[in-house]
Structure P
Amino acid sequence: MIYEELYRNAAIVYLLGVLGFWLVVWKVGTKIRWRPLRWWLTWLYLCVVLTPWQGTDPEAYIAPVIIVAAFDFLDLGLASALELLQPMIMALVVGTVVIVFAAIALRLRQMKRGQADQADHPEAADAS
């Protein structure tokens, strides 16, 4: 019973820390002008700190996979750590692909708007 309360308190403290540091990432990200890079840095942070790993010994629990993989790396080696990190790596790859496609779509939309503005105001294009 006491372990459940300790586990719950530790989970609450961890999630509060995640939220607090996410605010720091967000605030620093506002200094970056290119939106897809901001999105990718936020995605990287969230994947690293929130990808779960479920343990069963001695009781069922959930822990951040990055911490479990770090200890596995120290105890069992690189192969074991990389096996644990596969879900996080896959999430990073999928998220990166989505962000790249979103960046391409945003760029195409921006280029179309620029062409439409030039077509609407040809004298502005001639003046430059």
Structure Q
Amino acid sequence: MKTFRIGAWAWIATGAGHLATAALLAAKAATPEADRAMTAMREYGIELLGLQRSLADLDRGMSLVMGVALIFAGAVCLFVPEASRKLAGLALAASVVALGLSAWLLPLPPIVLFAVACIAFGWSLAKPQPRR
């Protein structure tokens, strides 16, 4: 299922882009406005399940974990020798949800990549399966 692999690579590219963006933003010189916002995020702490974390910690941590999880999910799809219809359906459902969230909250690159994933996983699901 070549189209299924395209969807998997779209997830990997999204995760890699996520990590690269986090690294670039961390290395970028802050504007006074961004510096004030980050200071406020670092100063506002919350306790989750007994652990004290700042909003800046949570934002950075969720962003990095999300990038790793996207790469992992795409890699798992690549390593499956022959995707079943169930896996293609699950990948399509996850891609549709991710596309909706991206369209609502994120910039253009993840919107485009999740649209590609939706098309690829949908196409692989729509293609007739060989009889066994």
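Out of P, Q, which has the highest value for distance in nm of label points 7 Å out along Cα→Cβ at positions 73 and 105?
On the way: P: 3.4; Q: 1.3.
Comparing P, Q by distance in nm of label points 7 Å out along Cα→Cβ at positions 73 and 105, the maximum is at P.
Can you say which of P, Q returns 4.9 when distance in nm of label points 7 Å out along Cα→Cβ at positions 9 and 33 is computed? Don't skip to the answer; put the middle values down first.
Values: P: 4.9; Q: 3.8.
The structure behind it is P.
Determine which structure produced the value 22.1, 77 for Rg and Dmax of the Cα atoms in Å, calculated from the coordinates; the candidates are P, Q. Could the numbers behind the result be given before it?
On the way: P: 22.1, 77; Q: 18.1, 64.
Source structure for this number: P.
Can you spot which of P, Q the value 2.5 was calculated from, given it is distance in nm of label points 7 Å out along Cα→Cβ at positions 41 and 81? Could the numbers behind the result be given before it?
Values: P: 2.5; Q: 4.5.
Working through the options, I get structure P.
For relative contact order in percent (Cα under 8 Å, 6 or more apart), which of P, Q scores largest?
Values: P: 17; Q: 43.
Top value of relative contact order in percent (Cα under 8 Å, 6 or more apart) goes to structure Q.
Which one of P, Q has Rg and Dmax of the Cα atoms in Å, for residues 25-64 alone, as calculated from the coordinates, equal to 11.2, 34? Walk me through the numbers on the way to the answer.
Details: P: 15.2, 48; Q: 11.2, 34.
Answer for the origin of the read-out: Q.
Every number here is computed from the coordinates shown, using simple stated rules; none is lab data. Computed from a predicted model, the values in this text were never measured in an experiment. Cβ atoms are built from the backbone, for glycine too; each structure is taken alone.
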